[in-house]
Every structure is written in structure tokens, then in C-alpha cells.
Structure 1
């Protein structure tokens, strides 16, 4: 099967332009949202696999990657999701399957309230209790030590080796560090919006099938049982052996599971 080429583009929103990457010329729409504070680059290897049989789009969250930032730091996940839904509608997406990882999972859930979706694919839903939210808000986003000696780069390397593990592959580490440095001045804006947001009610209200597609040892994998209880029509697929970041560590398996779910939704003969 021919591999299609990933292309980039921009869509206008009330906050300015949202950057996206797209692969595929026909078939069902898939919209993907990334974790904070990275960008659509995290889906670089997933998009070509999806684009063989779908139109797959990965968006840069406002303020990250090449998307314009929100007007200030006080906006919430539904505000971000509204802008991403504007971008999706602006490029002609209709009844997409929306998916995301961590912050991106919350964005996908919230965007479904603005843009009618066919389904949700969620990896690591941030279903924190009040104490967990308070802890993340207090400790997770210290200021980057930006100075003339490059301390910020060593800080970013240490941060991702701590979060993703000391054995994180070099290419993943480089991607994470460069994307964080790109937005170091305001990297916490989307993060803190994600920590303030409780996706429970929106997930429970989403009247669409939900695929929980998670890495076995993801830091939020323990929230999957709660997500299963909240969602009206949910199934869980666990990619075994992965410490997290299923879209980066195993893009082929991630894309395959996502496409199988999309086929169930779009082809009656594939019914459950």
C-alpha cells in the first residue's frame, strides 16, 4: 500500500493560527491532540500509518509547537478545545474520531462538545482527585532557568529523563527537549489548564464509543478503570511492556489499534 506524505498547514481561529500536520486524502477523519508541552511532532510516525486509510490530522495546541498562543495564561481546557474545534472545522473535518495523550486526552474529550465526533481514543486520561490536582499545580511546572549559559537545556534533559525514564531513547529525548525549549517562557500555560480541568463530567456525557488505548506502565494507566466506569461505551486496549508514550515508543501498534477502532465505527460489517 502506498505511503502518503505528511503535509503541514494553518487554520484560523479566534486566537490566531493553529498549526497542523495532515496525512491521507480520503476516508474517515481522525484528529489528534498532544501532551503538554510538546507538539504535533509526537505523531510524526503515526500519521503516515493512519493516512493509508484515513485523513489523519495532528494539531499543535495553542501556545505550543507552531500555533499562536492564547491571549494569556488564564484560559481553561474547554477554551483551548474550542479553538482546536474551530481549526478542525476550518479544514473541513466532519464527524472525526478525536484522540489524545494526557493533556491531549482532555482536549479530545472537551473538543467533542464543540465538534460532533464519531468516537474518542484516549491515552492516559487525567482523572485526578483534588489532592492530586493540587500537587501537580504546586510542583509540576517550575520556571525554566533561562540564562546566558544554557542551564535551561540541562534542566530540560534532566526533567525528561526523570519523567520518561533514564533509558528514554535519544530521539524521544531530543524531541521533548527541543519542543519544551521552543515554548520555555510560557510552557506551563497549557499544563496548568490541564491540571485545573476535571474531564469526568464531559467524559460521562460523551455519547460516543471510547477506546482507552494505553501503555501498560503509563503514569496515568491507573486511571483507566475510572475512565471505563465513566464512559458510556468504552473498551480498553493496553500495549504491553511500554512505560508510557505509546504513540512515540510503538507508533505502529498505536496506529493499528486506533485504525481497528475507526473501522468498527465506520464499517457496519466490522461490528463488535
Structure 2
């Protein structure tokens, strides 16, 4: 039995699907099991009191454990769980101690290492699903406002993250590994928006704004903190002179090419309509 935390999230939902397709038994955690809309083959349990009986491996999404996963890990050890695969972040590579995203993920990674269980830390870069933040503007026909138009990032499809996580859960190939995951191409924001426009058939406009304007807009979002907003803007600034490069890890691990942003846009075209 594999326990999937954050099972209704962008990545977790696909981890559940990958595992079921491989014939694994899955216990999927949700804060609201009644509305989880997960495949019937999955056992759905409440995330507040996850049953550990029979669990041999865990997919751990830190987003559900920002206050720490120590209790979950202690229960896992007590129940003989053998392996933990963490949805970590490429931000963990950033040596800047002010990067709160890195600090939080590294804290989870260290706790998992200290547990004594086998582990894999998947470290994806920017999620393609971050583009869903543009949904309202595109639907309204308004320009998408972003700074650093020349910056290039390697947005990764959530299905590719899930495929790597499933490989780590089902095989011994990635035990003790920290693969840094990326999409197969580096694109600017205008290029990404052009692909969304092609997928949706809708006119999509881009408007470059200053970092100061972008910071103000970021801080207007629910749950956004100043430290995280500043880190995101710093990384965007760095992507101009030091654009992200595809790591090739998705292809190496899964045996197939990573999905392009055009494929992601086609998969999510309805979200923008």
C-alpha cells in the first residue's frame, strides 16, 4: 500500500493515477474525502488522521505539512514504512538563507533523512501550473502583466513530476537520489503565452511591468508573504542573464521525453476558456 499525501493536488492526483495504472494499491489523503473525485480503485482517507496499516511507502507533499511532518514520519517509522518520496523543490539548491521556499523544503528533507527510512527527493523547478495564475486575465481579454519579459524558465508539466515520483515509489532506481526536474525547453513569458493562445484559440496579450509593480501584485494575492514574493522576483531577474537549462532528468528516469509547454497548454486549454 502506498500512501499519497496531497492526493487532490496538481501533482498528487497524477501520482495516484500513475500508481494505479502500475497495479499498486493506493491510499489517497484528502481534507474532504467526499469531494476528492479520485479513481474508485483508490482508497480515500482523511488527511487529519491518515491510517498507516499496511503502508510501505509514502508520497510526501510538503504543502500539506508546512508546520513540519515530524508526527507523520514518526508514525510511519512505528508502522514499518520503508520509503518516503518527497515533492521537494529545485529551490533547495539555492544557498541564499533568505529563500524561505528553500528553507522549508530543506527542513522536510532533513527530517526525512533523519527518520532512517529510504528516501528520494524530487526537486522540480517552476511548475507549468503556475501559469494558471493568468487564467482570469486571459478569460477577461486583459493583458497578462509580468516583469522580466526576456527571462527564460523551464516550466515542467505536473504529469512528468508524477511519473518520476511513481518511479521512485515503485522501484529502487532512485533511492537516495535528488533529481532536479525541468521541462524540456526554456521559454520566455511571451512565448509561453503565445502557446496558450494557440491552444485556446483566444487572443492573449502580454504587458511587461516593473519589478515594483509586480511585487505589489504578488503581495495582493492571498497567502503571499513578502519573503516569498522577493525570492520569486529575484529568481525571475536571474532568469534574464542566467536562463534555466533543461536538466534532462525526466527523460533519463522515465525513458521518454518530457512534455513540452505546448502540450501542457493543450491539456489545460479549458482552464483558460
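Nothing in this text is a laboratory measurement; each read-out follows from the coordinates by a stated rule. Remember, predicted model here, so these are calculated numbers, not experimental data. Cβ atoms are built from the backbone, for glycine too; each structure is taken alone.
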Ranked by distance in nm of label points 7 Å out along Cα→Cβ at positions 45 and 189, the structure on top of 1, 2 with the greatest value is 2
Check the numbers for FRET efficiency 1/(1 + (r/R0)^6) of positions 149 and 245 (r between Cβ atoms, R0 = 30 Å, to 0.05) across 1, 2 and tell me which is largest.
-> 2
Compare Cα Rg over 2.2 N^0.38 Å, for residues 53-196 alone across structures 1, 2 and report the one with the greatest value.
-> 2
Comparing distance in nm of label points 7 Å out along Cα→Cβ at positions 181 and 221 across structures 1, 2, which is largest?
-> 1
FRET efficiency 1/(1 + (r/R0)^6) of positions 69 and 117 (r between Cβ atoms, R0 = 25 Å, to 0.05) - highest-scoring structure of 1, 2 | 2
Taking distance in nm of label points 7 Å out along Cα→Cβ at positions 37 and 165 from the coordinates of each of 1, 2, which one would give 1.8?
-> 2
With Cα extents along the principal axes in Å derived from the coordinates and found to be 53, 40, 35, which of 1, 2 does the value describe?
-> 2
To which of 1, 2 does the computed value 30.0 (mean count of other Cβ atoms within 10 Å over residues 101-108) belong?
-> 1
